[in-house]
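Given below, in the form of structure tokens, are the structures.
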Structure P
Amino acid sequence: MTSFIDNTLDPAVRGYLHTPQTANGHALVLTHGAGANANASLLSALAETFASHGYTVLRCDLPFRQAKSFGPPFPAQAARDRAGLRNAVEVMRKKVSEKVFLGGHSYGGRQSTMLCAEDPDLAAGLLLLSYPLHPPRKPDQLRTQHLPDLRTPSLFVHGTRDPFGTIEEMTKAMHLVPAKTELLRVEGAGHDLGFKGKLRAEEIPARIYEAFALFFHAG
């Protein structure tokens with residue numbers, strides 16, 4: 001793993017690059033939620049797992065996190081966060097010969113879906129960790145308006161105790177997506193997918209990779 005910065009782009013691409021010992025030609029861009037950064041333990045563990053299977057992985061800070069070290073994103077600048085993700089994908093496309101996948105936790109995943117709804121050819125697939133379907137205790141404020149335009153195959157990973165959406169609500173929302181989708185449920189996990197709870201977090205990245213490889217036939 002090495003630090004990665006490309007300041008020639010606007011927004012800049014900054015994060016950490018995981019280069020596998022034996023590359024399979026594929027790449028994965030991972031980004032974080034609204035309250036985290038690229039050092040989130042979930043992202044770090046996933047990056048190491050995917051790299052061990054041959055993926056070149058970039059876990060990156062969204063532009064809002066580059067602008068401030070803590071605090072939530074700026075709603076009015078969400079489009080800039082999506083532009084940062086687009087730049088990250090383009091950077092990785094120059095580094096590998098095969099497919100580039102895009103993934104994110106919570107806010108990062110939501111912005112990834114919105115970006116791919118705008119540009120269906122940007123990524124080969126999406127890895128969506130704890131998609132924030134609605135704010136906690138506000139199930140009427142659904143964040144699904146763009147899902148009927150999402151034509152990128154998407155693997156959703158969701159905890160059964162996630163306050164941002166129940167498994168039933170997620171299943172219903174996924175029916176809005178015209179592309180191929182699948183849901184990997186993590187029993188007993190909340191929005192953090194067990195990385196701050198009592199679950200055996202070391203098992204979760206392996207489960208996610210196995211589901212990913214099977215879903216995308218990219219093992």
Structure Q
Amino acid sequence: MTRLKRIATTPGEAAAVVALCFGWPIVLSLRVVLANFHVENRGFDDVGALALVIYEIAFALAALSLLRVRGYDIASLRPRPAWGDTGAGLILGLAAIMAGMLAMAACSAGQAEQPITEMMRRSTIGLPMLLLMAIVNGAFEEVFLLGFLMRGLQERGLSISLGVMVLVRVSYHLYQGPLGALYMLVFGLVFGLFYARSQRLWPAVFAHMMCDVIPFVG
């Protein structure tokens with residue numbers, strides 16, 4: 001008898017995929033925090049972007065292979081581009097950026113310059129590599145955070161599925177500093193609430209790609 005494919009996930013399976021896809025970035029981010037952000041900060045460059053692309057492709061394949069073996073419906077994780085959803089993604093991305101910026105502005109009094117500001121100032125990434133990184137990173141993060149993790153835990157309630165997704169998202173962005181982490185918290189909430197209501201993955205993927213590019217070209 002053919003085993004039916006599924007989209008729900010167990011806590012153990014979710015933990016395994018999170019460890020595969022985001023474990024090392026979380027470790028690196030926590031290392032920066034524990035060092036009180038006193039680590040070498042060379043900014044974003046082509047070499048680092050290429051390394052990220054290779055990492056995400058390799059571990060995406062590993063995670064998808066694991067899920068396939070366990071009978072998960074990995075075809076349902078494929079973002080399906082559509083013009084209408086691309087327009088929705090544009091609006092979603094702008095809304096997430098504005099909400100994150102407002103949250104940072106409300107809490108910025110007395111805050112020292114954030115590590116992410118220094119990283120952006122030192123960045124030398126070229127446009128072709130920036131676009132490649134944005135495409136791969138946007139798809140990688142939203143497929144596994146929204147399409148797999150949040151959707152897979154939705155039977156346990158919105159507070160749990162949304163909370164776990166945002167916790168993972170923020171944890172590997174802690175290197176950006178307190179305000180950067182706050183921005184990602186709000187960013188994740190906007191994305192998560194949109195996905196919970198629409199169950200459409202492509203708008204979030206496109207919005208993430210756009211949000212990865214805008215800070216550099218702006």
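A few comments on the model shown:
- For the set P, Q, ranking by distance in nm of label points 7 Å out along Cα→Cβ at positions 89 and 145 places P highest.
- Comparison of P, Q - label where distance in nm of label points 7 Å out along Cα→Cβ at positions 33 and 105 is highest: Q
- Entry that produces 1.2 once distance in nm of label points 7 Å out along Cα→Cβ at positions 41 and 129 is calculated, selected from P, Q: P
- Origin of the value 1.1, where distance in nm of label points 7 Å out along Cα→Cβ at positions 9 and 201 was derived from one of P, Q: Q
- Source structure (of P, Q) for percent of Cα pairs over 22 Å apart, for residues 17-96 alone, computed value 26: P
- Answer label among P, Q for the case where helix-only ellipticity at 222 nm (-39500 (n - 2.57) for each DSSP H run of 4 or more, over all residues; to 500), calculated from the coordinates, equals -9000: P
- Comparison of P, Q - label where relative contact order in percent (Cα under 8 Å, 6 or more apart) is highest: Q
- Structure from which 0.96 was derived, Rg/Rh (Cα atoms, Kirkwood Rh), options P, Q: Q
Any read-out appearing in this document is the output of simple, stated calculations on the displayed coordinates, not a laboratory observation. Remember, it's a predicted structure, so these values are computed and weren't measured experimentally. Cβ atoms are built from the backbone, for glycine too; each structure is taken alone.
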